[in-house]
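Read-outs throughout are calculated quantities, based only on the coordinates presented, and are distinct from any laboratory measurement. Predicted model, so just to flag it, every value in this text is computed and none were measured.
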Structure I
Amino acid sequence: MRILGVHGVGNFRPNSTPEQASTALARIWTKALATEAARPGQSTSGSSYEVEVAYYADLLQQTGRQGEDDLDSLDAFELALVEQWLDEMGVPDATAAGRATAPIRQALAWLARSRGLGRPATEWFVAVFFREVAAYLRAEDSSRRAAARNRVAGAVAAHRPQVVLAHSLGSVVAYEALWAHPTPGVGLLVTLGSPLALPHAVFDRLRPEPRQHRGAKPPGVRRWVNVADPGDLVAIPPGGVEDRFDGVERDRPTAPPIHAFDFHKAANYLASPYLHALLTGYV
């Protein structure tokens, strides 16, 4: 089975060429996908996966900002996206009000306590995630956005995948790439921990622009399944992808928790029994 992965945030490899980064990520994804298949009683279909990963993280880097992984490094647009996300997370209004870093830190402290997460790790994750999301979504016609979208579309054309697995921000890039460059033959699109339905911050900035508050399955994609850990801080609102996009399958059981703590880590999604069953069923 030919699989194309589209990675999420936190995958920039400054000392690698795009080709080297893609190869390294493909090894990681192949190993993670094979983990569940190798367990006793499972099929060995994981050994037949031909995995490539479309690497685009280098295209979202801004000169002079590499290594800025804290809240104080976020600009006004990035902080606005964080606020919009905090609103959806149900953070009390009084806590999330304002664009200053201090109120946002208070909001994240509340969120970390309510979810049983570490505060420093939560702040780091939010800074990394929204810096890269903002770099992609900042402008409809930005060169970074077009370049990332075109690179993913080029990988689809070159690898001719039967399955596209798109994680985190990668689900946004893959969605737009598959719309901008329709490619018949993608039998299954699986979005993993996707923020596609996040109001204002992501959903309302998608291209093509949602019509009457609804998105749709990209042309050329035969089947679309969304997988989201119930505790994933990025895949919100819960059930949002199925609710806001036409063509996403609904006749499936709710995915079980992927991992107790690393709820948004790609490797845990890729190694989950749920995804393995989905891929095995596709074969």
Structure II
Amino acid sequence: MKLGTINFMGVRNVAFALTMILTLIALGSWFTKGLNFGLDFTGGSQIELSYERPADLGQVREQLAAAGYGDAVVQSFGATTDVVVRLQGDDPQLGNKVAAALQAANGGNPLKVKKVEYVGPAVGEELRDQGGLGMLLALGGILVYVGFRFQWKFAVGAILSLVHDVVVTMGILSFFQITFDLTVLAAVLAIIGYSLNDTIVVFDRVRENFRVLRKASLIENINISTTQTLLRTMVTSLSTLLAIAALLLFAGDNLWGFSIALFVGVLAGTYSSIYIANVVLIWLSLTTEDLIPPVVEDAADGRP
């Protein structure tokens, strides 16, 4: 092994044990607690309000609780005078009733209703099914893409690492009961693309080093390739995490779930690119022969 090469695969068994523990915990939370689906998927009403002066969210919550809507979600929406109220229910007039209750309980800060939206449960269920189908189609497309660009063993490694990232992210969302809406679904799909990009960079270097490091074993090749791409991986991950941290701190409640999902997904994607995708190549015993295109024999000429 070259001087300065980090022995990533030396701890692959420990990493695998950690992976299994995290995955089992995530799956356990997912199946026992379930996801906290937002209005986009369950159906309900969303009311956008505009106050004359900065709104006191605590007071708005108290007014809603007094009116019998204690389970409503109250958030700032843009300016300090704008408030959005979300409430689950299958009554199309629920939004208008909530708005009327707030206007009746006005505590000296006049308000006006900007918009009332209702999402029916049938629409929410359709969105949920389409979101799950979209995720499966994304994983299937990636499997085909990596299989054609590299080789089927690389494709298996890439898919398993992406499944790990999605499962861990969804498990944490489930464990902390963070609202899962369309923005969080978009974050999960973004995680798939981000993690794949990391994995492809490492796979490209592994494939190149098979030609350069002819005497190196597969484990040595992976260690050297991962070390060579480590700086790029760290810079990309850290810069992405800094941007997400800014969203967590300053974007407000509307993007909280989106930011958390991205933050967890980037961490999981960086880890899985090294300790899942690469380890699968070792399990499947990738060799130089696997990367040699098959020889197409010329058809026999039957002419005399």
Structure III
Amino acid sequence: MKAKSLFLILFSLFLANTLFAQSIDSTLVRIETADGNEFVGKIVKEDASQLVLETTNLGQLTIKKADIKSRELVQAEQLKDGKLWFSNPQSTRYFWAPNGYGLKAGEAYYQNIYVLWNQFTFGITDNFSLGGGIIPTFLFSGPTPVFATAKFSIPIEKDKLNLGAGTIVGTIIGEDVGAFGLVYGLSTFGSPDNNVSVGFAYGFADGEWANSPLINVSGLFRIASRGYFITENYFVHGDGESLLIMGLGGRWIIKKAALDFIFGIPIGADMDSFVAVPLIGFTIPFGNKK
């Protein structure tokens, strides 16, 4: 074999090996084993029966594929000091109020608040989602509220500004009432992990609209690998009276679900005592993520 041909073959093998190694080295994965352990690192070697994972704190680990329960790619920015900061499982809203971020096509989630509030929302396109829900008081032989939602999300600048607009429309089955609900528009400043939203909404019932808007200012801030601080605040003025409802709470990530908790604190001129109403809910995302 000519020296030139041999050199080309060796160089090609070296180049292929280098590119392959770089492609593996740049891929971070989270692996959950059948016994409940989780490991994050870079795959440095893999065959049909096992893989070798390079981790920050434990070095190289050999894991049998038969012991792997789940495996998913993670972004490098999710690792901080060797610890995985889980992605926000409910990045499109706060405790209840929406923000300017939207579901992608094929994504969906189920939200439950205090057992009674049950809502499903589906991403129809990357910028439009539809949902619906029920408060099943028929279980107690009572009239049953049902509702539908729609939301447009318009990204203006990635991780800096998103606009949103939508509506929630409901009625009560078993009662002689018409449709009621609200329409809203809002602006969200920041990333899915740290943002503030300012929004306005007008309510309606039986064909009549409210004379003044409901103003909402909400914020979500990442404070730990699994935790967020949430504030959700509403201000309404009408008939010469004003009411502010402050919400202070948080979000805790459990696996891929979100557990939300918040205290609602009404503040008004006629209130002579402090009241804090605790609320708790959870969100389970599902569907196809891009």
Identity of the structure behind 21 (criterion: relative contact order in percent (Cα under 8 Å, 6 or more apart), calculated), options I, II, III: I
With helix-only ellipticity at 222 nm (-39500 (n - 2.57) for each DSSP H run of 4 or more, over all residues; to 500) derived as -21500, matching label from I, II, III: II
